[in-house]
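Just so it is clear, none of the values below were taken in a lab; they were calculated from the coordinates. None of the values given here were measured: they were computed from a predicted structure. Cβ atoms are built from the backbone, for glycine too; each structure is taken alone.
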Structure P
Amino acid sequence: MDISEIQNEIKSLLDLLGWSQKKLARELYMEEFEYDDELEITRYEEKVKKALSRSTTKVELLRGYLNFINSHPTFSKKRLVLNNFHSRECLSDEQLRAMKEFSSLVDKKIT
């Protein structure tokens, strides 16, 4: 997945959870830091918001956000499943492209 696809996946999951980007940022902040500082939380919210909109955001950071959402108790309670694609050598590039298009179509129809 490229950066924009991961960002869109995160935003879709936030919609399913009923979370805003600020809510995600607060959850991430509480997980990472021991002390609650409203000013720092506000800064962290802006950092997360920018990460979800910039095309230069590191993929690793976005994958970390996805992993956090996937492991959050709210995600488990809603019985949601995170899609994971694992490329297989037995499929040609054309077959992989077709599967990706089909998967995107299904995702759009069910969300």
Structure Q
Amino acid sequence: MRFFNRKKTETVTPEIKAKNEVLQSENDDLLDQIEALKLDVSELKSENEHLTELLSRSKYQQKLTKTGGGLAVLFISYMLLTLFGEPSRYMIWLLLIEAVFIFMMLRGDEQ
């Protein structure tokens, strides 16, 4: 009676060993390349974050943001004055005074 069905294991020939070693070395090379690429990606991400931070702190972007905010305030003021029925001859002067005030505030922030 046979309890175990034993099969003859495949003999490892020198050709199989050589192929196995070649495949193992290729696998190691690919793993090294993957690690190098991971390092490159992490370096590029940190550089991207640094440049994004520099851009957000740049004076040009701050000036554009403040100018856009000032224009939005002027537009909202115009809409409110129109809504309340302000005569157009007074509305122009009110908006002009407000625009000069916003311009002076922006110039004061630069200095």
Work out which structure the value 3.2 belongs to, where distance in nm of label points 7 Å out along Cα→Cβ at positions 45 and 69 was derived from one of P, Q. Q
Working back from -22000 (helix-only ellipticity at 222 nm (-39500 (n - 2.57) for each DSSP H run of 4 or more, over all residues; to 500), computed), options P, Q, answer is structure P
Of the structures labelled P, Q, one was used to calculate percent of Cα pairs over 23 Å apart, giving 36. Name it. P
